[in-house]
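Chemist: In what follows, structures are represented as structure tokens.
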Structure P
Amino acid sequence: MSEMNPSPSQPHAQSMEEMDILERRVNELIALTEQLSRENKALRTQQENWSVERAKLIEKNELAKSRVESMIGRLRSLENG
């Protein structure tokens with residue numbers, strides 16, 4: 001008959017165990033959120049660095065293109081000269 005009527009301490013113990021499990025899960029989620037936040041910040045910094053580098057490379061490319069076009073123009077003028 002004791003199986004049908006659990007003692008009053010048994011539901012309390014089960015409830016405390018469930019609370020402990022829930023607390024651990026919440027703590028794990030907090031730690032994961034903090035980790036993802038740090039990774040996100042690092043990725044945003046990296047993205048900004050890549051954007052700056054890309055802009056510099058585009059500028060260098062435009063300068064090189066301009067110089068090549070200038071050389072081509074001088075060569076054509078020498079050809080026709």
Structure Q
Amino acid sequence: MLKNAITSASVLVFLDDTKSFCVEADSSNFTTGVVLSQQLEADSKWYLVAFFSKSLSTVEWNYKIHNKEMLAIIYALEK
């Protein structure tokens with residue numbers, strides 16, 4: 001069932017920079033990640049445009065969680 005969902009439907013869509021998009025970040029003690037999504041007019045569902053994950057350095061392990069998530073957003077916007 002999962003294989004069919006991934007292979008039969010669009011998983012990634014191309015970014016349309018004329019429309020709004022959503023950046024979501026999540027972090028743990030050792031890693032951080034970001035997902036960029038955009039809502040399509042055809043069905044009003046959010047679709048994945050890009051994702052990014054990174055292992056944190058030993059210095060970054062000591063950051064507070066909100067700083068780790070902001071760091072993830074900064075990394076994603078730089079890419």
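Here, each number is a calculation from the coordinates, and none is a lab measurement. For clarity, every value in this text was computed on a predicted model and none was experimentally measured. Cβ atoms are built from the backbone, for glycine too; each structure is taken alone.
Chemist: Among P, Q, considering only distance in nm of label points 7 Å out along Cα→Cβ at positions 38 and 70, which has the greatest calculated value? Kindly include the intermediate steps, with their values, before the conclusion.
Modeler: Working: P: 5.0; Q: 2.8.
Largest one: structure P.
Chemist: Work out the source of 71 here, i.e. which of P, Q gives that when percent of Cα pairs over 20 Å apart is computed. If you can, show how the numbers build up before the last one.
Modeler: Details: P: 71; Q: 43.
Going through each structure in turn, the value belongs to P.
Chemist: Follow-up. If helix-only ellipticity at 222 nm (-39500 (n - 2.57) for each DSSP H run of 4 or more, over all residues; to 500) comes out at -34000 when worked out from the coordinates, which of P, Q was used? Before the final figure, lay out the partial values.
Modeler: On the way: P: -34000; Q: -8000.
Checking each candidate, the match is P.
Chemist: Ranked on distance in nm of label points 7 Å out along Cα→Cβ at positions 14 and 54, which label among P, Q comes first with the largest value?
Modeler: Going through P, Q one by one, distance in nm of label points 7 Å out along Cα→Cβ at positions 14 and 54 peaks for structure P.
Chemist: If FRET efficiency 1/(1 + (r/R0)^6) of positions 46 and 62 (r between Cβ atoms, R0 = 25 Å, to 0.05) comes out at 0.50 when worked out from the coordinates, which of P, Q was used?
Modeler: Answer for the origin of the read-out: P.
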